[in-house]
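Peer 1: Please go over the structures that come below.
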Structure P
């Protein structure tokens, strides 16, 4: 199968939900907020462990 796999899609969707619930997708007005949101989506298991991924420049 070409492209993204079903498990990759599920991982991404869960990342979106977790990042949204943790407040990473609310305000994307600066590059720091955008990068924090991207990190939160990709590294969402760390959010569940309590790691803070909010970037401050």
Structure Q
């Protein structure tokens, strides 16, 4: 049982790193975190790399 806990922690940690990378992207950090959890971290990373940066608000 202990190795499953370690694998789960590594899995969630990788999803957290993906969320950190994607925090300024279109879906935000939480969106990429859940994508990394549900769709596997590799697919989550591909989503981050394929997404556009979040548009910056216009300064008036």
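Derivation of every value follows stated rules applied to the coordinates shown; laboratory data play no part. Keep in mind it's a predicted model, so treat the numbers as computed, not measured.
Peer 1: Figure out for me which of the structures P, Q the number -22000 belongs to, where helix-only ellipticity at 222 nm (-39500 (n - 2.57) for each DSSP H run of 4 or more, over all residues; to 500) was derived from the coordinates.
Peer 2: Numbers: P: -17500; Q: -22000.
Checking each candidate, the match is Q.
Peer 1: Now for a separate question. Can you say which of P, Q returns 30 when relative contact order in percent (Cα under 8 Å, 6 or more apart) is computed?
Peer 2: Q
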